[in-house]
Structure formats: C-alpha cells, structure tokens
1. Quick check on the output: -27000 is helix-only ellipticity at 222 nm (-39500 (n - 2.57) for each DSSP H run of 4 or more, over all residues; to 500), derived from one of I, II. Which one produced it?
2. So if we calculate Kirkwood radius over Cα pairs in Å for every structure here (I, II), which label has the highest result?
3. Once mean count of other Cβ atoms within 10 Å over residues 12-19 is calculated for all of I, II, which comes out largest?
4. With mean count of other Cβ atoms within 10 Å over residues 60-67 computed per structure, which member of I, II shows the largest figure?
5. Could you tell me which structure in I, II was used to calculate distance in nm of label points 7 Å out along Cα→Cβ at positions 20 and 116 as 3.1?
Structure I
Amino acid sequence: MNEWQLEAQGTGKVVVERLKIADGYWSRLCGLQFRRPLPPGHGLLIVPCASVHTMWMRFAIDAVMLDRFGTVLEVREAVSPWRIVWAPRGTHAVLEATAGNLRIAVGDLLTLRSRSGQTRPPAPLSNFRLSAGIVPRA
C-alpha cells in the first residue's frame, strides 16, 4: 500500500504525517462516514472532489480545499456532522482531518512525500509537487 505525507512547501513542516488518498469511487463515496475520529497527524485526501458532506459522521472535521497543484484555496474549521461544504471554484481535492489537528492557511502550497518509495503521485494528483527524499517507515 502506498503511504504518503503532506508537507508545506518552503517550510518543510509536515502537515499530515499519515495521509490516505481516496481516489476511487467507493473510497470517495465513503470518506470518513461511520468511522472513529482520526488520530492527530492523520488525514484523508479526497480527489477529485469539489464539495463534501458530513452526513453519518461521528465527529467534526477540518476541510481544506486544494487546487490541482496543492495550493490551499479555503480552510473550513470544525465542520459539524450533518453539514454540506461547498468548495470554491478551482477546487480539485479536499483534505479532511479531525477538527483542530491541521495548521494550514489559505495560500499554503502542500507537497506530497512518499513513505513507501513511490516516485510518482497517484494519477489524480499528477500536478502535485513531490517533496525531495523518502520518509523512512516508522
């Protein structure tokens, strides 16, 4: 299984230590529904995605809307269950994490870093930049 991290370009600060990518029909449809809150440092990147809902979710999330290059377009903090979040024009992916666990601002550029030796991001993220180097598995 491919494992990824997200980090802020320029600072190298790790934004998401363990990133799962939902890029298939079922993984995008299910998202975080019916799951327990993600631990700090974990996130789900839904791609392609232009809006999200929190129906059947058990916890509030932070939702970060990204363009196809990984630039943060909007950050919605502490979205309660049973809400709909409409993303701004140009959104290509949405990063979800348990509320309060992300430190991201509009305009940040996020890059992918492989935790498993991958040299290319998944096809829907082909425009995202890759960080240099590979993070050793913990």
Structure II
Amino acid sequence: MIKSYLNTAIGVIGGAITSIYGGWTAGMTTLLIFMIIDFITGYIVAIVFKNSTKTESGGVNSSIGWQGLAKKCMVLLFLLIGQRLDMTLGTSYIRDTICIGFIANEIISITENATLMGFPVPAVVTNALDILSSKKEQ
C-alpha cells in the first residue's frame, strides 16, 4: 500500500517537473548525466587524489561541494528560464541552446577533473578545450 502511494507521488512529481520544462529531451538527459559525472569526478579528485584546485589542501571541503550543487541547480533553473522564454516568444531553440552550452561546460569540467587525476588526455582534446575555455571566459 505504501509502495503504491510512493510510486504515485514520484510519478506526480516527475510529471510536474517534466511539464514545467516543456517535456524532457535527450539533451536534458545528457546534461543531467554529465552534471552527475562532473560532480562525482570532482569528489574523486578531492577525496582520492587530494588534488582539488578549489581548496588549499587539495582535499575535500563540504562547503565547496554544496556550492557545486547550488551551481548545478542554477543550471537547471536556466533551462527553465529558457523554456519559459521559448513559450513566451513562440520559439523552440532557446532552452536547447542553453542546454548545449552547459553540456560543453560540463565536458570541459570533466576533462579538467580527468587531468587532475593524472588521466592522459590527448593533446588535441586539451587544445580544443583550452580554446573553448578561453572563449567562455571572454
């Protein structure tokens, strides 16, 4: 009985979230997966390798972790803003453009985490990411 209520509640919440985002797309799934990978690899860098650039010691800091989660929530809010702008303007590309931009940002961060772990990233990839990072900073 409780399992049935729990499943119903999860379904209603999931449906409401999907509805406010104007449906769920493959891009949004990709972004969510990349956000999770980035968060996990960031913690691995801090916990296992003690090589985080976010702390003086290179180790884990729960405050930094919460800040990272807050930033990820802000990304999801930007997707929502993009969806609402699409609805208001009668377009269908703003949310997807925002999504693609943040996917690129997550790929850069995941690659940075991999290099901090000592993972050999091909030079062509790091060069491309350096270009993307410099354009992002501008």
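1. II
2. Checked I, II; max of Kirkwood radius over Cα pairs in Å sits with II.
3. On the way: I: 18.0; II: 10.6.
Of structures I, II, the maximum of mean count of other Cβ atoms within 10 Å over residues 12-19 occurs in I.
4. If we compare mean count of other Cβ atoms within 10 Å over residues 60-67 over I, II, the biggest value is for I.
5. Label of the originating structure: II.
Laboratory data are not the source of any read-out in this text; all were calculated from the coordinates shown. Being a predicted model, the structure only gives us computed values, none of them experimental. Cβ atoms are built from the backbone, for glycine too; each structure is taken alone.
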